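In the part that follows, the structures are each spelled out as structure tokens.
Only the coordinates and a few stated rules stand behind these numbers; no lab work does. Please read all numbers here as calculations on a predicted model, not as lab measurements. Cβ atoms are built from the backbone, for glycine too; each structure is taken alone.
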Structure 1
Amino acid sequence: MSQTNNVSKPPDRIYVGRSKINGFGLFSRRTITRGNVIEKLEGAVGPLATKRTIQIDRDKHLCSEYIDFLNHCCRPNARLRVEGRGIVLIAIEEIGRDRDEVTIDYNCSEYSLAESFSCRCCEPARFIGGYRHLLETGQGDYLSRIEQFALPHLLSISSEYLSHN
């Protein structure tokens, strides 16, 4: 299947607005309390990782016009859950209506980012390269904090990686 943007109906609970993190981001139309669903995003699924996709399984990447606006934060307020051909955004802390940008930690959704970067959300700036980078650089403290939010396929791939190294 080719990997193209899948234009779908606009989400009910989120919208694209100006971001303090990076250009544009996703914001909630209402206050979302911890543990509640923010929105479900669906799109095309393909084998190629890009900076505009989210890894939903070992060799499957989801492309949706709204994923492009889901920015990284080392202290995110949302996590992902894979459901079918989409992802569900779930609040891990309260998200204020029209105030708080919905963010995730990219290290919890990608084994290896298509384009790594240095984040600007924490001091000192942290290199964001995906879950594998954390394993390779021995960032155990960071790993232990985010492991509960990592997508299941990342934990499976990382246990294979650790058993071979």
Structure 2
Amino acid sequence: MLVGTPMVQPPGDDALPLQPRKVKLWLKTLPLADMGETTRRLLQAVRSLNNRSLPAADRLEIMELMRPSLHMAQEHLGRHFINRSLPLPPRGLQIAHVAGELLAETSTGYLKVLRDVRGTKRTGLSSRQLTTAVYRGLCLLGTQQRHAARLYLPPPAGNLASHARTPE
């Protein structure tokens, strides 16, 4: 089992839709003028997606649709703590923790794609899609490490263990 992948739970009423067309519409309804609310909704959506059971190809497609919005939210959050003097004020530290949570949930989404296809002969993913999931998952794990180091925080729990595992 990959480190950091949550158990599947039934969806709630405010859950992210699982059809790509509906996800596109949902993303268009995000309040981009209020980045705090947008970030909150994106974080809830990625958490919801990570806690739901769905085919790896669908999960990857939804993650790829959400990626530009997630990146925009990360850039906005970074303005509050990147290139600031340390120690951060309480509000800046809180925003930095939210940015770390968003990174962790996003990397978990891509890693769940890999966990879902592990050990199956027919994955439903092309080699290009599988490569995309591996690349994005590993890049986001590295970004989590860099985020923690930038703020002099301990590395995210489980990241070192996942890197230290030997191939089976």
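Assorted remarks:
- Here relative contact order in percent (Cα under 8 Å, 6 or more apart) was derived from just one of the structures 1, 2, and that gives 27; the source is 2.
- Origin of the derived value -21500 (helix-only ellipticity at 222 nm (-39500 (n - 2.57) for each DSSP H run of 4 or more, over all residues; to 500); candidates 1, 2): 2
- Given 15.2, 46 for Rg and Dmax of the Cα atoms in Å, calculated: source structure among 1, 2: 1
- With distance in nm of label points 7 Å out along Cα→Cβ at positions 92 and 116 derived as 2.1, matching label from 1, 2: 1
- Comparison of 1, 2 - label where mean count of other Cβ atoms within 10 Å over residues 76-83 is highest: 1
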